[in-house]
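**Q** Heads up, there are several structures right after this.
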Structure 1
Amino acid sequence: MIGCQDFCGHYDWTFEYLHREYGDEALHDYWEQAISRDSQRHARALISDKGFQGMSEYWGHTLVEEEAGYIATEAEGLYRIDMYRCPSLGFLLEHGLRHYHDYCEHCMGWIAPIMAENGFSIDHAHNHRGQCWWEIRRAADSKGPSAPGEVAGDHDVRLREDWPAGEEHLFLRSRRAVSGPA
C-alpha cells in the first residue's frame, strides 16, 4: 500500500501520461469516471443526500485528515473553501514532482460533475502554488463569484500577499477555464 504523499506523485504522473498519450478528453474522462464516479463515491453520496451539509461533512473530515491549510465558510445558499496550503500540490512542489502542467485542475475535474448532477454550480480559481478558492451555490442562483473578502472576510485566500505570486486559473460556472496573471 502506498502512502498519501506517494499517491500524489502517482496521480501527477498518471495525469501527464493520459494527457500526453490520449489527450485532454481522455484525461477529463478519467477524472470524471475513475475519481468522481468511483473513488469519490462517498463524497458523491453525501452531497447527493445532504447537499450543503454533505459538503461540510465531506470536506470538514477530508481536509482535516490531509492536514490542509484551509478555511471553510458556510452561508445561506453557499459553501466556500479558501485553501492556503494544499497538502497534495504542496508535496509535489516540495519534492520536484511536477509532471502534469495543471495538477490543480483535477479537483474541478471530479467535483464539478458531482455538483452539476446535484443541482449545484461551482466557481473556482487556483494559482499553482497550493492555493485556491471554491464557491458552491445552487445552480439556479445567478450570483457569480464573490468579491475578495465579501464572503470569507480576512480568510479569503485572494487577500493573501502571496496569492498574486502564482498564475491564476479561473473556472466559472460555465466550466470554461480562463488563464491569466493572478
Structure 2
Amino acid sequence: MRTGMQGVVLVGHGGIPKDCPQDLVTRLKRLEAQRRAAHQPPSREEIELDTTIRRWPRTAETDPYLFGLQAVAARLQSRLNGALFGIAFNEFCAPTLEESVRALIDRGATDVIVTTTMFTPGGSHSEIEIPEILAQLRPLYPHVTIRYAWPFDLDLVASTLVEQIRRFSVFSKQQNA
C-alpha cells in the first residue's frame, strides 16, 4: 500500500429537486435505459440532461436529501483525523464520484477510500455502478490507490440498527423513567 495523504469520499444516492421538471427526469431515464440495452456510451442529449439535473439549483426545501447527506458527511468528516474529504452522488446531484475523486487527488490525496450510505447488499448502485466508475478511474491515476470500502460488515450494520431501535423502544423508555 502506498503512503501519503488520505482522502475519503462519501457517496450518496442523490435526489431529484422538487422543482425540477419531471419531463427532464423521464427523458434522462429513458435515454439511460436505451443506452444500457444497446451497450452504447451516453449520447450528447443524455449527458446534457444529466448535467442539467445534477446542477439544478437546490435548497433545503427543494432537496432535503442533499442537506441530509451533508449533515451525515459533516459528522463523518469530524471523525477522520484530518483526512481530505468529499461527498459525491450516484445520480441526480453533483458532484459525481469522478469529480469528487479528482478533486481529492488535485488536493494531494494519494490514497482514496470510497464509501457509501447504500449499505444493503444487492443494490445496483453500490455493487455495480460504483465499482465500474472506480475501475475506470484507477488507470487515470496510477500513482493513487483507490479503494472501495464495500461490502459492509452486516453484523456492524445490524448493531447500528439495534441501537437505533433501542432509542425508540418502549422497554428502553421504561427503564430510563
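**Q** Starting from the value -12000: which structure in 1, 2 was helix-only ellipticity at 222 nm (-39500 (n - 2.57) for each DSSP H run of 4 or more, over all residues; to 500) calculated from?
**A** For helix-only ellipticity at 222 nm (-39500 (n - 2.57) for each DSSP H run of 4 or more, over all residues; to 500), the value -12000 is produced by structure 1.
**Q** If we compute relative contact order in percent (Cα under 8 Å, 6 or more apart) for structures 1, 2, which one ends up with the highest value?
**A** 2
**Q** Compare mean projected area of the Cα convex hull in nm², for residues 15-118 alone across structures 1, 2 and report the one with the greatest value.
**A** When mean projected area of the Cα convex hull in nm², for residues 15-118 alone is calculated for 1, 2, structure 2 comes out on top.
**Q** When distance in nm of label points 7 Å out along Cα→Cβ at positions 7 and 143 is compared over structures 1, 2, which one is greatest?
**A** For this comparison of distance in nm of label points 7 Å out along Cα→Cβ at positions 7 and 143, the top structure is 1.
**Q** Further question on the same structure: Using the calculated result 9, 37, 41, 13, 0 for P(r) over Cα pairs in 10 Å bins from 0, in percent, pick out the matching structure from 1, 2.
**A** Label of the originating structure: 1.
Any read-out appearing in this document is the output of simple, stated calculations on the displayed coordinates, not a laboratory observation. All of these numbers come straight from a predicted model, not from anything done at the bench. Cβ atoms are built from the backbone, for glycine too; each structure is taken alone.
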